[in-house]
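Pasting the structures in now, so scroll down.
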Structure P
Amino acid sequence: MASAANHERGLPLGELIVQAGLVAPNDLYAALATARAGGRRLGEELVRQGLVDERDLARLVAGQEELEFIDLGKFDLDQKAVNVLSEGTARRHRAIPLRFDAGSVVVAVADPTDNEGLDAIIDEVPGGVRFVVAVGSEVDAALAEAFGEPFSEAG
């Protein structure tokens, strides 16, 4: 199993998506061109076009990054864990602390490839972090549960 994870880590996301049978190669290339033209990432574009389910994409990215994928809806937030990360950092990097585990804080992230965000979280959270991956919409819902709806100047 570890060798499969290592193999996934070296493959581009598009290739993983095709290998998983989620998208035909021609659809992938078209989505890639649209994503580049629109300044979006491939996964974001595939979800936007309805070609890939957000959950399937999150699972693939978790495997690619050698992280656990979780169904965030099945977890209750530990408010003490939530409090170790500032609201600004949590929202900026779409991350939500879930609980404490063996001296570390388990933090669910929507984008485990956001190295700047992961570093910011590690810098802010005392005692160590264990990252897991969750669907972005579930992270957003957990953020709203933990901190309320974000302030919007549009009105």
Structure Q
Amino acid sequence: MHRIRELRRDEHSEAITIYQQAVLSCDPKLYTQAQREAWASQGPALALQLERGRALASEATDGGVLAFALRDPSQRLSLLYCHPEHQQRGHGRALIEAIEAEASEDKLGSLVTEASLISTPLLLKLGWRIRWREELLIRGVHFERFNLSKTLNPILS
């Protein structure tokens, strides 16, 4: 069982470090070294998103952060990253399910996201649907990602 809680403001720099480590260590079959470096360079820009959005953390037994997810704005899953040493252990699934539950409690009918080649398979397993494929440039380097959505069952009071 994963302990999911709010990501505290004093943990934002830790979350950015997790983001950069996760990106730099991702499978070279999916992303080239140039792509990983360009993507990781975006880390400092996450500070504003983390301040503005609603972030959740998957907590280690010592209270540290193993993985995090962010809704920003409220109907968009904008970030989902796990420390490389803790990947493939259910943290992403637990965070997505918690984000979906919160969005349902907030009476949202759906969520959207732009997902990497890494997170798309997990999202599809959890019932998300691809709306379209996107291409973008980060620091002049070409990337491909997917725009996905999931219909929720809002909790009505």
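Read the figures in this text as sums done on the coordinates, not as results from a lab. Quick caveat, the model's predicted, so the values are computed rather than measured. Cβ atoms are built from the backbone, for glycine too; each structure is taken alone.
Observations, loosely collected:
- Identity of the structure behind 12.4 (criterion: mean count of other Cβ atoms within 10 Å over residues 19-26, calculated), options P, Q: P
- Value 11.5, calculated as mean count of other Cβ atoms within 10 Å over residues 27-34, assigned to which of P, Q: Q
- Among P, Q, structure where volume of the Cα convex hull per residue in Å³ as derived comes to 136: P
- Which of P, Q yields -14500 [helix-only ellipticity at 222 nm (-39500 (n - 2.57) for each DSSP H run of 4 or more, over all residues; to 500), calculated]: P
- In this comparison of P, Q, the computed figure 17.4 for mean count of other Cβ atoms within 10 Å over residues 35-42 is attributed to Q.
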